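Engineer: Structures incoming, each one as structure tokens.
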Structure P
Amino acid sequence: MSDIKLKYFEYFLIHALSKFGRQKNDFSVLKTQKLLFFAVAAQSNIPSDFVLGESLFNDFKAYQYGPVEHTVYSTLKSRNNTLTFVKIDNRETSYLAINSLDSMKSELAKELDSRVLRSIEFALDSLIRINNNIINYSAFNLVELSHRWKCWSNNYSSFNTEIPYSEIKGDNQYYFI
């Protein structure tokens, strides 16, 4: 499951970069994890064909710097932060291929479920409809914002405790600093 989850995460990342990264590519590992959390949360209360937090990105844990999709994070780290088309570091995401972002998305889409891809796009679009400036927040502003969520503060310990999806969905959701 971790390999396919990472492919969907890469699609999420490339979709975000194609829509917003041209403005400023500060899509670090930390920032992409926070954006994924907020996008999953933004989709949580909207009827959808495929709910990302229930079946795909469903392994959020309370890390020191906020909620982290543990499977994505640990698999990414084990691969030196390198995906098929991009590499993520502590400052930005760099491209491993000279392809356009749209062609990278198309290549990934060939091997992924279109219903899930639509949900990923919908989740990111939902997040942007809530706060169209959130994509421009720094990684640490997103950390600060995620620390306001009770699903994180109620589960945070030194052991990276699981955050149940029901708590993410039921939380007072904060999207503005």
Structure Q
Amino acid sequence: MSQTDFIGTAEAAAILAARFGHYSAATLRQLCIRHAVPGAQKIGRDWMIPVEWIKNYTPKRKDAVKMLSLTNLTQQESGIIVYDNSVIVVNWWVQCPQGLPRVFAGTIIGIPDPDATPSDAVHVDDIREILPDPEDMDVVYDYNDDIPELYADNAEITSGRAWTIGDVVVIAPDGWC
């Protein structure tokens, strides 16, 4: 195969999203890592997908219930989940590829919910406006201490996007991966 027989994950995801909906480059990278894309090649840090695979690809279970993927929803790998006053800062792409993250026995797990329907994204100029009051906030999981950084004296204002899913708020801060 020549180089023209391959495309990058972003281009492949755009093609698959147009055909089937809800595909992201992150999802394709995950498939490549799991060797689920025959002929995929890693060149440096990037995965290259065979064009022939894209042309012939069909979802294995067309009638399968689509589970919520926060990576697909937010188009980023990490963010903040708010359950009432409880806050989880999580890399959902790695720690819970499907469902809403929950802390169980000190680790993050994804709880799939086939009925989860996110609202449209809302842009906020300062994500602290939609977080619980720091005095009442229960930070359940924050491996990198991102929440204290948001409230530090010299902290810059962080904008972002937010969705609601039932009583849960999903925050994708701008500038996070």
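Throughout, read-outs are computed from the coordinates displayed, never taken from laboratory work. Every value quoted in this text rests on a predicted model; they were computed, and no experiment measured them. Cβ atoms are built from the backbone, for glycine too; each structure is taken alone.
Engineer: Who wins on mean count of other Cβ atoms within 10 Å over residues 121-128 among P, Q, i.e. which is largest?
Structural biologist: Top value of mean count of other Cβ atoms within 10 Å over residues 121-128, among P, Q, belongs to structure P.
Engineer: Continuing with the same structure: Of the structures labelled P, Q, which one yields 2.9 when distance in nm of label points 7 Å out along Cα→Cβ at positions 17 and 137 is computed from its coordinates?
Structural biologist: Structure of origin is Q.
Engineer: Computing mean count of other Cβ atoms within 10 Å over residues 41-48 gives 17.4 for which of P, Q?
Structural biologist: P
Engineer: For relative contact order in percent (Cα under 8 Å, 6 or more apart), find whichever of P, Q sits highest and give me its label.
Structural biologist: P
Engineer: Now, a different point. 2.2 is what came out when distance in nm of label points 7 Å out along Cα→Cβ at positions 49 and 73 was calculated for one structure; which of P, Q is it?
Structural biologist: Q
Engineer: State the single structure among P, Q that was used to calculate helix-only ellipticity at 222 nm (-39500 (n - 2.57) for each DSSP H run of 4 or more, over all residues; to 500), giving -14500.
Structural biologist: Clearly, the read-out refers to P.
Engineer: P, Q: which one has Rg/Rh (Cα atoms, Kirkwood Rh), as calculated, at 0.93?
Structural biologist: Going label by label, the one that fits is P.
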